[in-house]
Structure P
């Protein structure tokens with residue numbers, strides 16, 4: 001367990017950190033007027049991320065309700081990025097329940113895209129229920145289903161297409177969603193293979209037949225149209 005003294009150097013800040021560690025909600029509420037709830041302490045530590053470091057969900061909920069800013073990064077990790085990867089969905093629900101912004105961008109991508117790397121599909125379903133834009137794209141033009149295709153997560157892709165995901169998205173490198181499906185090296189023995197076949201059928205139903213042009217050809221076409 002991390003040592004609060006490494007991060008918090010004043011009596012009030014250390015008292016708040018201790019209350020957070022112990023899940024002492026009454027003490028946190030008593031101390032909140034004597035501290036800056038969003039202050040960055042040594043190594044950028046915040047009270048909210050201290051609750052994360054100590055896996056104190058009750059403390060995190062209290063801090064969020066008291067106005068802690070979940071968008072502040074500590075060593076390149078924010079509360080929301082942690083919540084996307086946490087096994088317990090309650091961390092994410094606490095963020096939403098306290099008015100958190102699910103449209104945050106991080107390094108050019110919607111931060112909620114993080115759920116796919118930890119395969120938190122329950123989290124993804126919850127985010128969709130909360131109204132995230134399933135057709136949001138990164139600065140490089142990658143959509144959620146494009147990213148999922150690169151990971152061969154076709155069960156999730158099929159679900160998203162049924163919910164209205166745009167299958168015609170092409171990123172800035174000329175990689176289309178259809179090309180990503182086409183280029184997959186998925187084994188027929190994989191549990192995802194049947195879902196890939198269903199996705200190919202969905203492409204066909206929307207007028208996209210494989211094979212489709214490679215990225216090099218797409219970029220060539222773009223250049224010719226630009227001149």
Structure Q
């Protein structure tokens with residue numbers, strides 16, 4: 001590793017930091033074998049510049065076990081740098097998983113999800129629609145008044161206005177209070193989903209071809 005590499009690396013880290021992205025995870029072989037990551041220290045000024053760049057960005061490095069063993073020498077080369085160490089759990093360094101002198105690193109990332117605030121909106125309730133009335137009403141609409149051979153956009157808008165006016169007269173609307181569920185997931189659909197899950201569990205318990213056929 002030379003000074004040009006270090007300079008470019010530090011610049012890249014600072015540029016990432018300046019993007020303003022909150023949840024940052026950077027992983028890879030950074031080749032700083034002399035750093036003691038338990039206390040972020042090194043006798044090398046070269047390494048110290050890299051460490052200081054992490055401090056400047058308020059980032060943490062989470063790997064503290066050796067990730068490479070060669071010639072009876074174990075070092076930490078593969079790093080996990082993050083701006084949100086509190087979201088990383090169960091870091092494990094595994095050896096012998098594949099043919100390489102580097103070890104496999106596994107971990108979990110726990111990201112808190114922001115629920116969308118529920119809001120009210122309305123959808124057509126086709127279950128209670130008066131389709132016979134709608135068909136009769138559509139038959140009485142003078143559709144020829146909407147056609148303008150010189151302006152297709154105007155014709156389309158006017159056609160939609162008349163059609164939706166008829167639909168609104170014959171198809172009631174229902175209020176949907178939650179934005180976190182699809183509007184077509186109603187009580188009837190949820191009931192069918194629960195029934196299907198019960199059938200699946202029974203088929204798995206019995207291993208019966210009959211029960212699987214019903215499922």
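I have 0.75 for FRET efficiency 1/(1 + (r/R0)^6) of positions 16 and 96 (r between Cβ atoms, R0 = 30 Å, to 0.05), calculated from one of the structures P, Q. Which structure is it?
P
Comparing Kirkwood radius over Cα pairs in Å, for residues 64-159 alone across structures P, Q, which is largest? Kindly include the intermediate steps, with their values, before the conclusion.
Working: P: 13.7; Q: 21.1.
For this comparison of Kirkwood radius over Cα pairs in Å, for residues 64-159 alone, the top structure is Q.
Determine which structure produced the value 14 for relative contact order in percent (Cα under 8 Å, 6 or more apart), calculated from the coordinates; the candidates are P, Q. Please report the intermediate quantities before stating the final value.
Numbers: P: 11; Q: 14.
This figure was derived from Q.
Here Rg and Dmax of the Cα atoms in Å, for residues 112-191 alone was calculated and came to 17.7, 56; which of the structures P, Q was it taken from?
Details: P: 12.3, 35; Q: 17.7, 56.
The read-out was computed on structure Q.
When Cα Rg over 2.2 N^0.38 Å is computed for each of P, Q, which one produces 1.27? Don't jump to the answer; show the numbers that get you there.
Details: P: 1.27; Q: 1.87.
Source structure for this number: P.
To test your reading of the models, identify which of P, Q gives 16.1 for mean count of other Cβ atoms within 10 Å over residues 56-63 when calculated. Each step should come with its number before you reach the end.
Working: P: 22.4; Q: 16.1.
Derived from Q, not from the others.
Read-outs throughout are calculated quantities, based only on the coordinates presented, and are distinct from any laboratory measurement. Quick caveat: nothing in here was measured; it's all calculated off a predicted structure. Cβ atoms are built from the backbone, for glycine too; each structure is taken alone.
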